[in-house]
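In what follows, structures are represented as structure tokens.
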Structure P
Amino acid sequence: MKNDFHKHRLLLGAHMSIAGGVDKAILRGHNLGCTAIQMFLKYNTRWEGKPLMPEEQEAFLANRKEMGMSHCIAHNCYLINLASPDETIYHQSLSAMRDEMDRSSRLRIPFLVIHPGSHKGSGEGEGIKKIASSLNLLLEKSGESGVMILLETTAGQGTGIGYRFEHLAEILNRIKQQNRIGVCLDTAHIFAAGYDIRTRRAYRSTLEEFDRVIGLERIRAIHLNDSQKPLGSRVDRHEHIGRGFIGVEAFRCLMNEERFFNVPKILETPKGVDRKFDRRNLRILKGLVKDNKKPRGRIYHAGGHAL
């Protein structure tokens, strides 16, 4: 596979701001040297966003073509909860998801990442059923848009669903349009949920479990985040690559995982002024690619000391 590796275009980037318009996300990603980006489609803490105007849509598509940014991923609004037992929030969530799926389709973004939802006391089983039925409804109503929903693995804070691979498997198995559903694997989330990836052996074991329960072919995007909190903490706190409790070896494994060559890998780590931390984290990840003698930039273990 060595020759295949060298022919492969590394699909690596970060979450980009849409300040000033969605078209600006492409330019920001290009300036950082990204070959893939993730973005919100509207402000992520509001139910409704300003309309996507034709000129903004055209500018996005033009920038994407000019910059060669073929891999763009959207992430939905944090307010959306398809498992909510509160009928008002639930219907707001459905409406917001319809809007985000429409925006994704208009911008020709193939993947829309969502947090599965929080059952808020109704129970995991009930929450899983509600998420699945909601997604079936949304996919049916979206017609031929072709947008694929990616269920993100979660850390398991509060009453969140998706911190066990079995949760996602049950939702996936209930979806009628199987060609329009997949998974986004978040390293910090699965680690906080209790899946160890700190060593090559632990990494392989966790991937084997994912493959057994869900299937690795379901992974269509990966979030590359270290964790501020220890294994099994069930707390979602992202940290810079190599500076958290996961450490660098897991990311070395992922960056050289042949089965994920065609899967876009996205940073969601803290930005810093002028996105300086994105630049640093991207340099470190590129430096972990095999045949590079050593990572560019300092690598840290969980104690915060440079290696």
Structure Q
Amino acid sequence: MKLRIALLALAASSFSPLAEAAGGTIPLCEETPLSVQTQRVYEALTPQCKGCHSEGTRGFFGSILAFQSLLVGDARLVTPGDPDASELVRLLEGHGTGAFDQMPIGGEAYARDDAAIRMSEIRAWITSLPPQLRAVRPDPDAPMLTRMSAPQIQRALYLQLGLAYEDFFRPGRVFDVDHADIRDDDDYPFQSPDALPAPRERSPAERSFHLGGGSVLTQVEAHPDISSTFVHALTALSQRWCRIALAKRGNVALFPAKTPMSREKAAVKATIRRWSRSFHGETMTNGEIDALYTSLFVPIERAGGVEPAHVGLCSYFIRHPRWIFY
């Protein structure tokens, strides 16, 4: 439960990018705080290592949490303060002491001039690591959390916002091959390159990749992590798509028929109550509704008007951990 709460807190904190200050930390759980340097090492090693280490007891690169718990938190592999005693360093440099003498197994060891991260940086990271506290065993009652994939995000938003594929794409043909042409790139359409008909322009595929989507055709692996790229993409997309949904004629997904947007307190609170059920599957308490109305709707409405305030509310529910995780 501690991990769940920490993950929700991380995702709810306005989706700020990772701290860039040297020595900064990102609190993930009480037992194993994750440093920015650890994030850097994970991201640099992942392309080389994830192919063989993404699942099971050696799934060190299945996620940043797996990297922290299974590798960094295991003193047999990483000895804080002592890189020479760390089997990870020995494997990367080609003189491992276990079943394998190097990683990756075939070809050269990782430590070479063209590596994504130099061994001096990895050694400095281990030297600076504090003692790692690791839970003896996982909590069997802790709920499993999975982030929505890019295709799931697209389908869910189409349904909950009353939007459809036709709002973003129109049929097109190039050399007698069917393609999807975007109607307006400012509407932030996104679609995997593997979808049929595939988007002709590059930007829909790029947004799909930013949201963690993969592609067999372009050999891009799906990423379920909460990265700064994912956060930025979802923030912009949710705001734009909420605006499109609110302006779409005859759309009853966000407002019942003949129910206009209003700045009246009672009407806005009724909307918050209805959207909390729609987006999160549960109704907010009166206290939560009052707080959201006061802290989010009122300031935006005063500064920009009724429509931007409703866009802010709509985007809030989409970017909330209760929507992103399931």
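What follows draws every value from the coordinates through simple rules; no lab data is involved. Nothing here was measured: the structure is a model prediction, and the numbers come from that model. Cβ atoms are built from the backbone, for glycine too; each structure is taken alone.
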Inset, instruction - For semi-axes √(5λ) of the Cα gyration tensor in Å, for residues 222-269 alone, the calculated result is 30, 13, 9, so let me know which of P, Q that is. - result: Q
Inset, instruction - Out of P, Q, choose the structure whose coordinates give log10 I(q)/I(0) by the Debye sum over Cα atoms at q = 0.08, 0.13 Å⁻¹ equal to -0.48, -1.05 when calculated. - result: Q
Legend entry - When Rg/Rh (Cα atoms, Kirkwood Rh), for residues 38-109 alone is computed for each of P, Q, the largest belongs to: P
Legend entry - Top of P, Q by distance in nm of label points 7 Å out along Cα→Cβ at positions 86 and 286, largest first: Q
Inset, instruction - Work out the source of 2.7 here, i.e. which of P, Q gives that when distance in nm of label points 7 Å out along Cα→Cβ at positions 70 and 94 is computed. - result: Q
